[in-house]
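Participant: Scrolling down, you'll hit the structures one after another.
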Structure 1
Amino acid sequence: MAKTNYKSVDEYHNAFTGDAKTRMQTIRELVHKVAPETEEVISYQIPAFKIGEKFHLIYYSAYEKHISISSPWSEALLKEFETDLKGLKVSKSAIQFPHDKPLPTELIQRILEFRKAEHEKKI
């Protein structure tokens with residue numbers, strides 16, 4: 001993927017085909033279902049979903065073998081989903097979902113709901 005100056009989430013998605021593109025669209029739809037007030041932006045040259053001026057609910061990005069959702073995960077989030085995340089590659093800021101396994105949409109939705117609740121507690 002040579003292009004690195006994406007101007008919109010659609011433009012980022014259109015750089016991909018097949019399963020990666022479908023998976024990103026699924027995550028995008030989940031974000032809007034959980035947090036319809038989010039604004040789609042490109043941040044760090046990947047799709048991001050912003051609530052208000054500063055809070056980024058989630059980022060995602062696609063790669064040859066996986067799709068990642070990312071954000072600076074809180075310790076509370078990582079503890080809450082510890083069992084669900086077993087077997088996945090997880091860091092303090094990213095969770096990788098391999099393309100050779102079904103996308104865990106229910107888990108992603110619960111993570112989004114948790115992130116939104118964390119944000120609402122800080123306001």
Structure 2
Amino acid sequence: MPSTHRAHAEWTPTRILSWAETVGPNTRALCDVILRERRHPEWGFRSCLGLLRLAKKYGGVRVEAASVRALYAGARSYRPVKTILQHSLDTQPLPAPEGPATTGTAHKNVRGRDYYH
């Protein structure tokens with residue numbers, strides 16, 4: 001095997017996750033989700049390595065905050081985290097969870113569900 005292929009053959013999901021742990025627990029959690037949701041974990045290596053590369057460019061604290069936002073939004077790849085960092089959304093607070101839906105105004109023109117049964 002060429003030397004580049006031998007280097008890639010040494011990568012394992014546990015090794016990738018331990019590298020992600022150096023950035024932070026949320027980055028590790030995002031990498032774990034990325035690796036678990038692929039049919040083969042190797043298909044997620046590039047996304048995880050991209051996150052580690054973002055940590056070199058933006059810093060570990062920002063990538064950790066972007067990983068929290070990505071997990072909250074349900075993102076499962078490199079590109080949403082990159083977009084979050086490019087637009088500085090990692091510095092914004094997460095949106096508040098939505099409360100239960102309100103039932104609207106009650107007055108004599110609103111028939112309600114009992115009208116139809």
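Participant: Work out which structure the value 14.7 belongs to, where Kirkwood radius over Cα pairs in Å was derived from one of 1, 2.
Facilitator: Attributed to the structure labelled 1.
Participant: Okay, next question. Match the computed value -11500 of helix-only ellipticity at 222 nm (-39500 (n - 2.57) for each DSSP H run of 4 or more, over all residues; to 500) to one of the structures 1, 2, and report its label.
Facilitator: It traces back to 1.
Participant: Using FRET efficiency 1/(1 + (r/R0)^6) of positions 23 and 79 (r between Cβ atoms, R0 = 25 Å, to 0.05) as the calculated read-out, with 0.45 as its value, let me know the right label among 1, 2. If you can, show how the numbers build up before the last one.
Facilitator: Values: 1: 0.45; 2: 0.90.
This figure was derived from 1.
A short reminder: the numbers here are calculations on the coordinates, not readings from a lab. Nothing here was measured: the structure is a model prediction, and the numbers come from that model. Cβ atoms are built from the backbone, for glycine too; each structure is taken alone.
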